[in-house]
Structure formats: C-alpha cells, structure tokens
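In what follows, structures are represented as structure tokens.
Nothing in this text is a laboratory measurement; each read-out follows from the coordinates by a stated rule. All figures in this text were calculated on a predicted structure; none of them were measured in a lab. Cβ atoms are built from the backbone, for glycine too; each structure is taken alone.
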Structure P
Amino acid sequence: MERFQHYIDGAFEDGAATFESLDPATGVAWAVMPLADAADIDRAVMAAHRAFHAPQWAGLTATQRGKLLYQLADLVQAAAPRLAALETRDTGKIIRETSAQIAYVAEYYRYYAGLADKIEGAHLPIDKPDMEVWLRREPVGVVAAIVPWNSQLFLSAVKLGPALAVGCTVVLKASEDGPAPLLEFARLVDQAGFPAGVVNILTGGPEAGQALTRHPKVAHIAFTGGPDTARHIVRASAENLARTSLELGGKSPFFVFEDADLDSAANAQVSGIFAATGQSCVAGSRLLVQASVKDAFLARLKAKAEAARIGAPDRMETEIGPLCTARQRDRIGALIAKSLAAGARLVTGGQSVEGAGFYFPPTILDCTDAPDAPCLQQEFFGPVLSVVTFETEDQALALANGTEFGLASGVFTRDLTRAHRMIRGLRAGIVWVNTYRAVSPIAPFGGHGLSGHGREGGMAAALDYTTVKTVWLRTADDPIPDPFVMR
C-alpha cells in the first residue's frame, strides 16, 4: 500500500498514529495515512507562527510572494494527472471530473499570484490640518484552513491562494476521509520553495480539528463543511477570538419556468445534481419546476438518470462513481426511506447498488404531494433530486427561500425581466441564470444562513485575510503644545 506523511515546518513526517484509507470503489484499504493529534497540531501552528514573523517570509515583497505562487501553479498543472488519480482513488470522484477540476485549480493560484502586489491601502482626506493619514492592509497572521474530502484541491486553493498572497501563513487540515491528494500536494509546496513553516499540511479527526481551531496563535479560521461542525468551530474560536469564514452546505433551488429551453435545463440539472455523485455543496438538489412543464421535464430527467453509466471512477467513460464512504451511503438510504414515508414518490433510483464499493444510483423523488418530506430540507450530499412544482413566481420564491440554507441557485427562463426579479428575490449567495456550477477565480462564492458567511474567490477573499492599520503622520514643524499650559 502507498504511505503518506504530514508536512510540518518544511519536513515530511509520520503522525502520532496511522490509519488505512479505503478505496470507495472496492471498499478495500489501499493506503496508510498519518493521523495528527493535538501535539502535532501545536507544532504545526507554532511553525506557522514563527514563519509569519521570520524575515524569510515577512521580509519578502508582495511581488516575491506572487512569484512563489506562480511557481506553485506551474507545479500543480504539471502534477495534475497524478493528483487527479489520487483524488479518484481516495474519494471515488470520477476521473473525468478530477482531471478537469485540478487542471483549473492552477488558475486559482495564478490569479492570486497576480493579485499579490495589487492589494492597496488608501489615503484619507482627513479633516485635521498638518496631518497625513493612510491605511495599510496587512496579513492577519496564522490561518487555520479546514477542508472536506470533496473537491479538496479546489477548496484548498481558494483559501491558500489569497492567504499566501497577502502574507499569511497556513496550517491546512485535510479531511481524514480521503486526504491523499492534499498530502501529495504538500510535495509541490515544498518544491515551489516556500520557506519552512509557511504552509503546513496534516490530516486528522475531531481531536486535531479542535486543537487547531482553539489554538491561541490562530488568527483566522477558514472552514468548508457542514453546519454542525461549523457550530463547534465558532464555539472553539471563542478561545482565541479568531475570525471565521464558513463555506457550508446548501439545499440549492433549481428553477425551470415554462418558457425555458427544457433540453438545456435538463442537461444543467443533471450536471448540477448528479455530477460528482451529488457530493457538492452547490448541488442543485431541489428542482422547482412550473406545473405546466413538469411532466415533460421530469421525463427528460428520468431518461438521463437511468442512462447514466455507473462504474469504476478511474474510467473516463464512467458518469456516476461511488460515494466516498459507506457511512454516507447508509445515511442517504435512511433519508430516502423517511421521505417516502412522508409521502414522496420515487421516480427512479432509491436503492444502493449491490456489490463492492459505496455506489448509489441517480435518484429522483417527486415531492409535489409531500411538502414536509425531509428530502426538501436536509442536505443529502449525494445523487438525490427532490422535485416540487409551482404556478407563480411568488410561489416559487417562497418555496426556494423556505429553508435555512442560502448558498446557490439556478434560474432557467428566456424572460430577462423575470430573471432579474428572481435574482432580486432569491436569498442566495450565488445565482446562475441559464447555466449552473460555473466557477472562476475572479468571482467570489459563498452564502448566508446555514450556508455560512464570508466569501472565497476574487478580491473579496484576499481582503478577508488582511487587517487594516491606520497611520497618522503629523507634518507640522512646530512642537506639540503642552496640554497643561492654559492658552
């Protein structure tokens, strides 16, 4: 079996313990992973703290930091086939998706490499004579970045890229469910020439996560995951008063109006919910379709779902791979059973695939007559689409905004004025119109409510990792008057 190590203070090392990682396609162990404990986390954070103040990092110009990020981008691009193969092996995500996504990850590092020397302060037209006042943007310090197993190289890039561009140092905790790609990525960080301690990469469970988020030297916590874990993180951050940026789950609505291009919308909906086997925070898991076109649209989706090729994730022809863990598969099955008991109707799928591996087929639940079905409120994180109908725009918006999540949404209509009304009315951090799941390093993403706060991507993310210092400079030559002399 392959063996992986932590990366702490510029060196590769074993963890306090090890565990075996399972191949989701077979359920068989394929690699030995290190497991961090609180002591490992402390050493990594202290290394990042020393590096933050060391001249090897703190003394670099912004342009020099950018050059290191450019070097990292080139290394990621060159290593994309190896990284994609590891992600597919360790998480079950199909190779056609990991290959495309990791190749694009390099563009995020290039974007932030170019942004490194574009972070500007400001001169204030102050209301006092003989004073020059300006603002400096400075890095906050040590960043704790915690990412889940799905899309982990992408979700790391939107944290590492901006944090490193502005001059922070980072301790990155990979999920223990499939950490191989990030532990391999550590080799690229080392090759890129970042000073020791600037980037540290470990994997571990709740003990490691708690030790990291509570650590007194951590200034910012950037987390992607579920709301329950986020609540623990927010409570832990009370110990160090660290800032938090939280990119959490979603129950994203996907609208199809009667004037939409139904074929185009069907392709987008299939991609939005069944790509990555539904294991995406922005998955369009709630279909809100206008009643007049429900039957026609559902027929298209059913045909596409049943024609999807389920198979080994390392084959380019595979369209649906396994779920990452058996735990996930079992949870999805239980939620479907509860939804059916609440009155939802099974259109297709619904039962895990027999045999080795953690496979679950594309599943569609018609909830038109089951408004209280749990599938309409709870995030599956799997290939399950819940369908409801609407008659009017107002009804559609009420249904869409009727959850505590607020991450993504999709609107399919040919009516531009309707699209603008929907954009205004939706409580979501992202609105895609006549497309879905498009991303770019230039565009921030994030949500509100149980979908978190803060933004990743774009200039907004870089500014999140800075703090503002106000500088007052007195320009008068005469001495400051004695405050105790009466005048």
Structure Q
Amino acid sequence: MIGVVTGTIFIVIVTRQLEPADLGLWTLIGSLVSYVTIIEPIITYWTTRQIAREEKVGKTAIATSGLFSIVGLGIYTIISLYVSKTLGSDLNILLLASFLIPISFMNNILNSICAGFRPQSIPYGTLSFELTKIPIGFLFVIVFPLGIIGVLIATIIANAVRMSLLLIHARTQLLVSFKRQFIKFWIRMSWLTLYTSIHGFIYKLDVLIFSLVTGSLIGLAFWSVASAASNFVGYSGTISQGLFPKILATGKSEFAEENLKKSMYFAIPLVGLSVVFAKPALHVLNPIYIDGVYIVSILAIRLLVNVITGFYFGVLESYERVDLDKQASFRQFLHSRIFKVPTLWLIYSIIYISSLSIFLFLIWTPEMLDSDTVMIWALILLSVNIPFMIYGIIKAKKSHNIDFPFKDTAKYVGATMLTAIIVQIFLENTLTYPPSIWDFIPEVLPLVFLGVGIYFGISFIIDKTTRKLFRSIIDELIKQRKNP
C-alpha cells in the first residue's frame, strides 16, 4: 500500500514534467529493457523452485546471471540503434538506459532467490525502490530539470538501492559453493525456460508495434499514464508471493483458496477506486491526458482479470513435481504443466498481439484520436484475457478442487459498489479541478480516505473473514511488539 502511494508520487513527477513525446519514449525504453531479459528465466525459473526445495544454487545463479547480462547488454545496444534511426529518438538517451540492463538481471535473480526462501523480502525491495525514486526524481527532474535523463538517473539509482537491499536479504543463500552441475542442468533445460519466456517477449511487442505502425509517441504517453492510474490494482497479487513457493515446498493446497480470498478483498475495491477516481487521477498526473478516463477503467478491470488468471496458472504450475527428478526425460517435461502452462500464456500472447496487429494494420487510420486508438488497444487486451481466466478457474477446480470464492467475492463487489456510489456523489459535488496540483490534492485525498474507510467498515460488518483478518493483523502486531 505504501508502494502505491510512493509510486504514484514518482509517476506524477514524471507525467507532469515530461513532454508527451518524452513520456512515450520512456514507455518504449521500459519495453526494450524487458525484451533483452528474455534469457534470464534460464536461471531464475529454476532458482526459485530449487531454493524452495533447499538446493544451494544461490552463488551459481548470481555468477551465471552476470554473464547473461553482458549478452543482454549487447542485444539492447543493437535494438537501440534500430529504434533511434526509425523513430528519430536520441540515441544517447537510449544508451544511458542501458545501465538498467545489468541491474535488471541482478534484481531478477535476487528476486528469484528470495522468492524461494524469504518471499517477504521482495516487497521490502520494491518499497526501497519506490522510496528512493522520489527524492532522486525530485532532484534531477524538478530541481535540476533534466527531463527524461533525470528520470533515467533516478530509476537507475533506485534499482541499485533495491539490488543492495535484496543482496542483504539473500546473503545466506550466497554463502555456498559454486557448482557447475547446476549450470549444466539449467543449460540442458534451457529449451523449456526459453519457451516459458517467449510469451513475455511476444506480449511486450505491443508497445513496439504500436509505436512503429502509428509513429505516435503521444499514444504511448496515453497508455503509460492510463497504466499508471490503474497499475496499483496489480499490487493485490503480491499477497500470493509466498503461496507458490509454499506449494513447491509442501505440495499442500488448503491455503490456496484463503489466499485468493484475500487477493480479491483488496483487488476488487482497488478496481472500484481506479474507476471512480479515474478522472481525478488523470488530472493529478497531467490534465492533458484527461481523455483517457475510459482507458483507465478498462485497464483496471483487465488487471483484476490478470491477477485471477496469474493466481490459477501459478497454482497449476506449482503443483508440478516432474523437475524433482533431475534425469526426467524430454517427453516427461513435455507432458508436464511446466510446459503446458507456459503454452497457455504463449497462446494468450499470440492471440493478443495478432488481434492488436490486425486492428493497427487493417482498421486504424491516422485520423483516429490517440485516446480512441489506445482505448481500443485496452479493450483488445481485456477481451483476450477473460477466456484464459475462465479456463484457469475451471482447470484448478477439476485438478485440485480449488474453488473460486464466489460468495466472498460477491460481498466485496457489493461493498465496493455501495462505496463507489457514495464517493461518486461527493466527487460530483465537491471537486473543482483547479489547475494547480497542490490545490487539487487537498480536495481529492479526503474522498480517497472516505472511500477506503467506507469499504473497510462495510466489509468488516458483513464479512466474517474480514473480521478474522483484522484480528490476526492486530494480534501479529502485538506479538511483534512484545517480541521484537
């Protein structure tokens, strides 16, 4: 929750200070960095599974990831040269962003190490990243108005701080010997891990395809701002960070449904918050993007669908035990969920990119407004996601008897809708949308707190699970205070 606030502050700094074209370039850089990390699952995928099962792979994983980052850096440089020439972007800015490549590789491998034995470390790393971005971003973007260069400097430094904190948390897993047999296993299984990462590479082509076909960095700016206004819905999925390693280690399923209930308890009101406060959020980020209200709402709903899909697909994959046998055959892996679940993600990505491409190449025209084009983009993404969510729910029920908490979810939806109606009335009668952000925030913040308070109050009254959750949090805080 703190990360939501701090992340929003940094995004406000970025969207208020950068020109739309620079904001679009910033979005494109994020995609380019993600493209070159396609090879990192060769290590990270197995690292979490192996550490959760108490195999000492930490030092070997760190060393191998360092070598891979060099390869990624070379690939990024080549892509940057092409993008700079095609879009006319400043090559120096793209090359400055290359510092993110080795840091990203290191953060990814440290995340995978911590996920296997201490998953609570990952949110601490995220929090340090978000808190560091604010003062550094303020210094280099506002005090010294360096524009997108200042944003890059802040991001690089914040990522370095996160890396340092994760290193501290993962240190016990690094005090082991380097073993070549782990590398041999990873290389032997690289066909599978590369296969699992192909879907991510295809999925993230959306930004590049959109920019190359439309030639519009303004459209990417709309996408970036709308994503920023809705992305905190995805934070609800962090509740499941400890679930999948737990399943890997124990194979037990009784806590899976309870975990999903808690995810829904936070995800649904966050969607409601995104929809109701879409216009105020865009006004805070930058009033010039106010036409993106519907984009925010669509992306928020899509994130909820994606949280549910990711939960069920993650559960299905976590129950797979074939990799316990280090001599398992190609055929055995081919028939396992370690292969089948990534295949589902791959199909999803192919359908999504194909649908987006058909729209851009056959339907889109230069006369279309950027906001309308991006709204259709968001609708395509949502529409493709829904069938896969439904499949995940059905498959998990059939295979592991994990039910979707329809009854509890209905309570949370009802509480959210009632809260939204009340808050919307206040919004329409109190907000004046002054140009200054410092005048507007005091108007909108009380309404945010009002909505949060109403939702928690209603859910506490009508839902036994919520009362139990609140009591367990209080009991844990008391216990930690007595036994620091």
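Rank structures P, Q by FRET efficiency 1/(1 + (r/R0)^6) of positions 329 and 433 (r between Cβ atoms, R0 = 41 Å, to 0.05) and report only the one at the top, that is, the highest.
Comparing P, Q by FRET efficiency 1/(1 + (r/R0)^6) of positions 329 and 433 (r between Cβ atoms, R0 = 41 Å, to 0.05), the maximum is at P.
Consider the structures P, Q: one of them gives 4, 17, 29, 29, 16, 4, 0 for P(r) over Cα pairs in 10 Å bins from 0, in percent as calculated from the coordinates. Say which.
Matching structure: Q.
Upon calculation of helix-only ellipticity at 222 nm (-39500 (n - 2.57) for each DSSP H run of 4 or more, over all residues; to 500) from the atomic coordinates, which of the structures P, Q produces -26500?
Details: P: -12000; Q: -26500.
Matching structure: Q.
Given structures P, Q, which gives the highest value for FRET efficiency 1/(1 + (r/R0)^6) of positions 105 and 129 (r between Cβ atoms, R0 = 25 Å, to 0.05)?
Going through P, Q one by one, FRET efficiency 1/(1 + (r/R0)^6) of positions 105 and 129 (r between Cβ atoms, R0 = 25 Å, to 0.05) peaks for structure Q.
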